[in-house]
1. So if we calculate distance in nm of label points 7 Å out along Cα→Cβ at positions 29 and 53 for every structure here (P, Q), which label has the highest result?
2. Comparing Kirkwood radius over Cα pairs in Å, for residues 21-68 alone across P, Q, which is largest?
3. Starting from the value 0.99: which structure in P, Q was Rg/Rh (Cα atoms, Kirkwood Rh) calculated from?
4. Taking 0.05 as the value of FRET efficiency 1/(1 + (r/R0)^6) of positions 5 and 45 (r between Cβ atoms, R0 = 25 Å, to 0.05) derived from one of the structures shown (P, Q), identify that structure.
5. Work out the source of -4500 here, i.e. which of P, Q gives that when helix-only ellipticity at 222 nm (-39500 (n - 2.57) for each DSSP H run of 4 or more, over all residues; to 500) is computed.
6. Quick check for you: by relative contact order in percent (Cα under 8 Å, 6 or more apart), which of P, Q is greatest?
Structure P
Amino acid sequence: MSAAVRVPVPVAVRVLDHAANLPLPRYETALAAGCDLLAAVAEGATVTLAPGERALVPCGIAIALPAGYEAQVRPRSGLALRHGVTLLNAPG
């Protein structure tokens with residue numbers, strides 16, 4: 001079996017004003033399947049949810065994908081398993 005080849009796809013990313021100091025999502029390892037999104041909340045702020053509560057948490061970016069591509073936001077499995085924090089409409 002041959003090694004996977006990653007072909008870069010240009011994606012326009014617009015950083016929104018409230019997220020000017022956040023790093024852009026990036027692959028953390030050579031074989032990573034996705035990137036982490038950070039919460040674009042005020043510095044030092046926290047998001048606290050009561051059991052069963054929902055919140056809209058901004059990520060601070062807008063993207064323009066080429067035709068034929070999609071982006072998915074997925075929950076961190078540890079947060080979902082240990083704390084019940086997940087995403088509405090998450091795939092899987």
Structure Q
Amino acid sequence: MERVDFCDILYIEGMGAYLRMVTKHSKIMTLQSFAQMENQLPSEQFHRIHKSFIVSLNKIESIERNVVKIGEQRIPIGKNYQEEFYRKIAK
């Protein structure tokens with residue numbers, strides 16, 4: 001198992017039974033649920049914005065039309081997650 005510092009994570013993507021943690025230099029697959037991962041991540045630094053994505057708030061480069069851009073990746077903000085996400089980033 002590879003150890004990853006929270007500060008290196010750009011986003012986490014759900015892929016069936018697996019999660020893919022994406023950092024600037026690698027993509028790491030892990031067999032964990034979103035709930036398990038969310039409990040491990042610091043809530044002030046990470047937020048779930050879609051049923052399939054958790055993002056590092058510090059790594060967001062831009063937000064437009066309910067899409068978050070992190071590096072080259074464009075991640076949709078799910079309808080059910082929009083209100084809470086926008087409230088959190090407004091703080």
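1. Numbers: P: 3.4; Q: 2.2.
Comparing P, Q by distance in nm of label points 7 Å out along Cα→Cβ at positions 29 and 53, the maximum is at P.
2. P
3. Going through each structure in turn, the value belongs to P.
4. Working: P: 0.05; Q: 1.00.
The correct label is P.
5. Working: P: -2000; Q: -4500.
Clearly, the read-out refers to Q.
6. Details: P: 30; Q: 20.
Once relative contact order in percent (Cα under 8 Å, 6 or more apart) is worked out for each structure, P has the highest.
Taken together, the values in this text are just the output of simple stated rules run on the coordinates, not laboratory data. Predicted model, so just to flag it, every value in this text is computed and none were measured. Cβ atoms are built from the backbone, for glycine too; each structure is taken alone.
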